[in-house]
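Heads up, there are several structures right after this.
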Structure I
Amino acid sequence: MPWVTSTADGVRIQVKVQPRSSKNEIIGITGDFLRVRLTAPPVEGEANKALVKYLGQVFGCPGGRVKILRGATGRCKLVEITGLTEETVRQQLSQYCRDGV
């Protein structure tokens with residue numbers, strides 16, 4: 001499965017999270033995952049909340065449109081964002097991604 005796929009309502013993105021980082025940032029694409037570093041610890045859902053909030057900021061959408069569909073207890077997650085297209089995702093990420101998309 002590619003790291004980003006279109007759905008009827010938006011996109012699904014496979015994300016690999018690195019918690020307890022020094023800052024929130026998107027590292028780049030590695031294999032089939034968008035790699036994201038978060039400052040939040042992986043305790044009591046803090047990293048998941050931080051991921052939803054951070055992706056909402058990156059894509060300019062409210063956190064309610066960002067949902068973790070799978071992987072809530074692991075580092076590899078499937079995230080759905082409604083109201084976006086693959087093209088929009090790639091354009092927005094090019095501004096945030098230090099290694100390019």
Structure II
Amino acid sequence: MAETLTFVTGRVKPDRQAAVVSQYEEGTAQGLPPAVEETLLLRDDDQLAIMTLWATRQELDSMLASGEEPFARRLIRTAGGAPEVHVFDVVSHVKS
């Protein structure tokens with residue numbers, strides 16, 4: 001199975017962004033779940049984005065089926081943003 005990438009974005013007021021960074025770092029400090037290969041927290045002014053690379057689409061679907069709100073969505077929502085979720089199948093992946 002191919003990797004899958006989720007890209008969750010949302011506008012978060014500058015005074016709320018530090019809380020997102022803190023919660024993101026706390027949530028990833030103990031390591032990532034086995035299904036997650038990599039994650040990045042990105043910022044462009046008031047736009048935050050969390051990119052997560054999943055080992056397979058099946059593992060992402062299993063997490064979504066659990067009924068628990070996904071971590072990236074929850075971080076942006078609790079900071080006052082309206083999360084937008086994009087899911088991509090990875091067609092090609094090059095690392096150095």
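Coordinate-derived values only; no laboratory data. Given the structure is predicted, the values throughout are model-derived calculations rather than measurements.
Observations on the model:
- Given -10000 for helix-only ellipticity at 222 nm (-39500 (n - 2.57) for each DSSP H run of 4 or more, over all residues; to 500), calculated: source structure among I, II: II
- Which of I, II yields 31 [relative contact order in percent (Cα under 8 Å, 6 or more apart), calculated]: I
- Structure from which 33, 27, 25 was derived, Cα extents along the principal axes in Å, options I, II: I
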